[in-house]
Structure I
Amino acid sequence: MEEWKSRCQTYEKQEGWDEQIPEKIRELAQVRGLDGKSFQAWTQPRLADLRDPSLLLNMELAVERLAMAHERKEKICLYGDFDLDGTSALALLRTAFQKLGYIDFVLYQPSRLLEGYGFHVKAVESLHLQGVSVIVTADVGITALEAAKTCQSLGIDLIITDHHLPAAEKPKAYALINPNQGNCLSGLSHLSGVGVAFYLVWALRRKLIQMEKVSESSLDLKELLDCFVIGTLTDMVPLKDENRVLVKHGLLQLAKTKRPGIRLLLEELGLWGKALTGQDVAIRFAPKLNALSRMELNLRPLDLFIVDNEAEAKNLISQVLSQNNMRVTLQATAEQLAITMAEAWSDKPFVFISHSHFHKGVVGLVATRLCQLYKKPAFVGSESEDGIVVGSARAPQHWNGNLVEALTSATSYLHRFGGHAQASGFEYSLSQKDTIAKILEDYFALSHSIDVDSSPHYYDVDLNLEQVTPALMSWIDHLGPFGQSFEVPLFKIEDVNILSVKELRGGHRKLEIAWKGLKQEALIFGPTEEQLSCLEAHFFVDVLVEMQWNYFKSRKQIQLLVKALRPTRRELHVGDTETIAGKIGEDATVVQSKA
């Protein structure tokens, strides 16, 4: 049986707490490193505490050049990555440049399926022919050596804004703004691509105001935070410091966004008119947008960000939902095949597979599923007819390795790669597949990744069903938002009785659980075979759960999301001939059958 451990082994009451704060919230806050004094600052983060954008290396150089372009009315290209971080950054830049009075600029996003990730030479050449003299990248460019050289040769001034990890050699640009470039001492390494873009706009607005080119009322930075929150919550960045402050305020801005396409999608999903959480954005809202770039059927996520006509926005929403349904089908088919193929890697510390039946748009999702199932890094590629493999790599939680470093070991055989320590992309020729697999095998044999299977399942605090109340849920919301590096609280509830189990579409299960006469609805997504064996009526189980709100027919009530469960005992009815010996042993209760 897997080991469960509380993140807080001991809890002692501390002084300095507001007596109105429930004891369980105090306990939870202590687990997360907060005391009575820091709790208020944590739950009420102030925009005034943000670090200044001038701390970012090369920021002043960048805004000087953009101010010059403003004065000269030069043609500028805003070039963003196709993922939601890059898309959000591009939408943010577009809004800001419009309001700051730039009259000649174009947007460019590479095609996920035709061009792939990156800042591309052919795009630079095309933009030069259009008369572009300045290119500003968003969430991309830190490894684009050739494209940067092309900009130099064509006389285009390149301003790179990115947050991804650099390679040994960095591109030569007019200004390179990246808090992770190594010699940047800003302390802003946690920013996502949209975060760096926001900081650029902040500095540029201030510069143009100083030059008396625009007024302070020309751009309200708070109105850009709807873009910030989407990009930040969907990217692999920690929700701390500036990210936490801006996401907290960004969720409020998103809930009243003036962007018709975003608002109508929120309405369609039943999220408009309610207080939004990080989970609403990352789990319910963002995947619908992401499906557009994955499918690439004449509609991009950017279109929903920038559409300004209500009628046109309504026409886009039906396409969004249709393409998401298509993505779900393709993903399910690919996952089924991938799981079968992954069996050949059962004795390896990683999974490395590719297939022509894997749609390029879902390989990242499939890789995520594999690393969740097998608790080890997964590399999944889509093979094209011309022998090129485009793929994504994902690593599980509690793995202390670095995917970019792993891919760097095979750099001679990769066309390109890049990303984060736990989420990366790559491209190679199919003929090199076995060679790359062998190099990765050698790398992982020498790496110091931990055995995540042997890691305890950590939770925050213990609860019982009597303590699962709307008041407690409201306090948990107050402690949020939650995301990367500040996860949703996980609670242990012991010895609850499973009263009923209902199968839902997609193989998920809806449960009714009980404890001392109290009943509660719970959900478990994608239960494993071992978990399914426990999901029988009359089993008693311990569960690890997240608390969340469920909105149904204008009613707001609590539901539990089961993340793990284990049997404690089973209630046996007289006449029940099923034997459970060996599964739970003799730890069972016999009651008179009602039949």
Structure II
Amino acid sequence: MNQYLPLMQFVGALRDAGLRDVVGSPGSRSTPLALAFAEFPEIRRHVLLDERSAAYFGLGIGLASGLPAALVCTSGTAAANYLPAVVEARYGHVPLVVLTADRPRELRDVGANQTIDQTRIYGSHAKWFLELPTDGEDETALGRYARTAGLRAMATSLARPYGPVHVNIPLREPLLPPAPLMAPEPRPRDLRSAGTGERSAPALLDEALRRIRSARRGIIVAGPLPPSRPAPDLIGLSRATGFPLLADPLSGLRSLPAPCPGRIDAYDLYLRDQALRQELSADLVLRVGGLPTSKSLGQWLAAMPEDATILLPGEEAWQDPLLASGLLLPGAADLEVGSLIGRLGLATQAAPYLELFAKVDRAARQAAETFLAERDLFEPTAIRVLADLLRPGDQFFVGSSMPVRDLDGFLPSGGGQRILAMRGASGIDGVVSAAIGAASRPGGRTALAIGDLSFLHDFTGLLAAGRTGASLTVLLLHNDGGGIFSYLPQHGRPQFEEFFGTPHGVEFAPGVAMLGGRHRRATSRQDLLAGLGEALASSGLDVVEFRSDRETSRILHEEVFAAAQASARAALADA
């Protein structure tokens, strides 16, 4: 791996985002950084002998210009000499990008010369820290990651309040480039973050409008959005553009009762099929909010050309793990969408694509509905039963792992439920307590769908229901272990049950009673309807447990996906 390839992308991104000055000091380990910066004539180079002075020099540039300078030093105590200036930059609100060269990881903590622990060396005084990878097998992926890191470093430093960011860069010998260096072509963009209530620069909106108007196969992807924030009018944007709207259940738009001919909700079922992905490929993606729950949708989006995506993250400017935003509109999502709608005329050139996508989606959804109606009860059916019992305005809290994925695949549009989940880090811990906290707010009823391992993680959290007086209906999907692992490559290995399946054999009924709740077991669709209906009509804590077999459930999932994909392919052939 040529470590200069990601370095050149990183420095190119700093340049594109507005960096105009770099301040360095002599050193060996920082040689690749120094030589990389030398290939960018747009960036002024300042070389000072003492790192402490160099850091304050860079601080002065930022103080006078309002733009960050980059600091470059070698490994060891050189990095430590930057600390006083970093502290000043943090508390003086001065933008600064600190780049510290480091030894490779295998030389750390083994007595290697000029090697100290540089990770987070500036602690809380740095607004953001990253260790930039410079070696690996996938050069393309590393280059894209390095470019994103450079853009983010600049934007974070310039996000109010201004301040320092720290990027530590392990570099390996030989330190000289193996081939002549070439700076990437400029790709200017304004990536300074906009806060809540702010709009992006007019030039960025103009460029977004130009791309939208020229698209013939555009889509809108609504990922998870904070339910407590103003919702962007993506249904209105779909009408204005003629683009299909792929609505994640955590976007708030899936269950919204408002009519929307372009709303698509069964995509997770058929985008698993590679041929269908290709046939439905888009030339423009407007992605709003976080990364969608659906893995198949994420894979489809990841295969799009990088410049095909316009990202409107809204809450957090860097919700882009696909590293695919060709254009970023960093303002408040509701304001950005409103601006786009206000300046768009009725778009008709995308209508054939919308009709095609909607036809495929309807066919897949109908096949899935038929399958659920005709087969034995399994997890997606149980989640649908609960969803159908909820009224508009009721809260449906969904656990991580399989429950949120089954909800994504099998929940049709328009139910009116307020869907909540903890997808920030997607952990399975604390879900019970969070759901009870949500239930404590005044309003409609609250139900929780959760797997047995997640339920065990936070079992004593049930105590909060009695202590706060909150009412919660729990649909416990009990398959005695980690059901989601049955869909991963390690399924079928001899050690699978020991390390991944992890059966526990716990009987939940006595514990639920001990913590003040009511427990009942459902073994059929009728049992489930009756149990959940009674629980939702009652106050307090109710747990309705449905037990399933993990392997049987995996097979049924594969069968329903196959049925949906077959119907989608038939609809596509008939279009």
Structure III
Amino acid sequence: MLPRRAASALLLALAALTACGAAPSPPPAPAGPPPVTSLHVLPDRLDARPWLAPQAAVASAAGAGPLQILGADVASEGDRLGAFVAIPEDECLLAYTRASPTIVDVDLFAYDDDGSAFATDESPEVEAAVLVCPPHPRRLYVVARVMAGAGVLAIGVQSVPRSAEAAVAKAVGARGRPGEDSGKLDAWPGLEGRIRAHRLGIGARWEDVRRVVVPLSPRAATRISATIEANRCIDVLATPSEEIASFDLLAEDTSARILARGREQGRDRSLVLCSATAVSISLSVRPRASQGLAAITIGRSSNFAAKEISASARIISVTQPAELDAARRALDAELGSKGYAAPKSVATGTARVGSRTSISLDLPAGCARLDVISGRPLADVAATLWDDRGAMIADTRGGAGATIFACGKGGAARLDLEALESPGPFAVEVRRDHTAPPLLVAHPIAAARLLERLGAGGDPIDASAAASATLVQLDPAQLKTFPLTVAASTCVEVIAALDGGGTGVDLRLVALGTDGTMTRSPEVAGDRLCAGTTPVQGAYELRLGAGKADALVVTRVIAAEHDRP
């Protein structure tokens, strides 16, 4: 037994050893971020990598290059996010989107410089992806549109070698390769074919701007908004589900005034609305009995395409006319500045719905401009000009008036007028043109259609605008092809107008190494081919639908204008 003093010493030693082995005391907690002393804007941006990295890893494992961030932002339904992407000639472009859980549907597009869609993924999914492989332009505008929901949207791009094209497309589920569907059929089986058939029947070239499925109830109308851009048209097609036996489609202005009622197209309803100025409208859909769903598809025309749309489509003009005297003064001031002589007043009167007003007049030899000026409340007037043998010279219609370009030998003629929507006062004025190109005088029907389409560009024109026109003979059994060279940073516009004897003109513009774009129209078709920073070699093709007819064709250089959604 140890002595008491020794035991005490041993206990002190053990305590010292225990203290030496104890864990050190924790360091003081680090100081937090400095407090905010004043309101200021931060340079920070949303980091897209956390959203895109998993998909980038999948694509890279299949052979794609490193991830490059195209952009990231907070977006809601209808918002867009996009940028140009330069693509090496021998590589593919992979583009894809990722979004926060609060976004439920995103569409992805790759557009060429002329505004044509090169590749699209419009499936009803939040994860969209397209793969574009050679031949392709040197750059594309990649843009994503939120179709439903709101939250963070991110877009990434990766290069893909041709050898890995199939593997990457399969790994990420990319669309856009030749022969693949855009994904629209996923949302509504059979809808794609119905839209194609519908738009083939009305002519012109259309681009989808919205496709949505909405619930319908007879208790209250379902409304969605739409915008008609200046000098454009929209095509609305409403397709009901099997439960809906009959329904109404209305277009209303901002004050809930009815602008138009949808036309029956089997079980579907359709509307074509055009405007010279930007305007917002509302589409109202309501079944007459049972509940169900409807797919609403809204397409946007190219610029100044109203003259390319078939008359059977019954265009509704949203542009409102002014008072008759004010409209006449405004037109006189506009045309006077373009070198036109003072007008000759031919007639005034009141146009009525369902009643045709005939006016006898004497046309000058050469070319002349006839203006049918509408006064409030006259809306949507149709005008047809006949020669003294009863042969049609021109046929047109307009919302706030109509213009006819009459070229020929002159003499006695008759002008028939009819109000299509609402009656009202009108005035008819004739202005003789100071030029009369011989080719236009020899082909008055084609000349009227060509000059009307050229004049749809906004600024008043005269017959000299078509002085460079060439004559092309068309028939359905032969395809006519002509070369085009487009200088850097410019566009070349091609407009073809049929003379009498044939119907249906197909105009296809093709850049070397691309599939090109197609415009179909009953009488006159126009499109443009644009170049970026380098010249483009291409061609345009013409084909007649039925009969045999000559066509007047104008090609003209215009400033580059990117027409994207």
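Observations on the model:
- Distance in nm of label points 7 Å out along Cα→Cβ at positions 169 and 297 - highest-scoring structure of I, II, III: I
- Which of I, II, III yields 1.8 [distance in nm of label points 7 Å out along Cα→Cβ at positions 313 and 337, calculated]: II
- Entry that produces 1.02 once Rg/Rh (Cα atoms, Kirkwood Rh) is calculated, selected from I, II, III: II
Readers should treat all values here as calculations from the given coordinates under stated rules, not as data from a laboratory. Just so we're clear, the structure is a prediction, and the values are computed from it rather than from any experiment. Cβ atoms are built from the backbone, for glycine too; each structure is taken alone.
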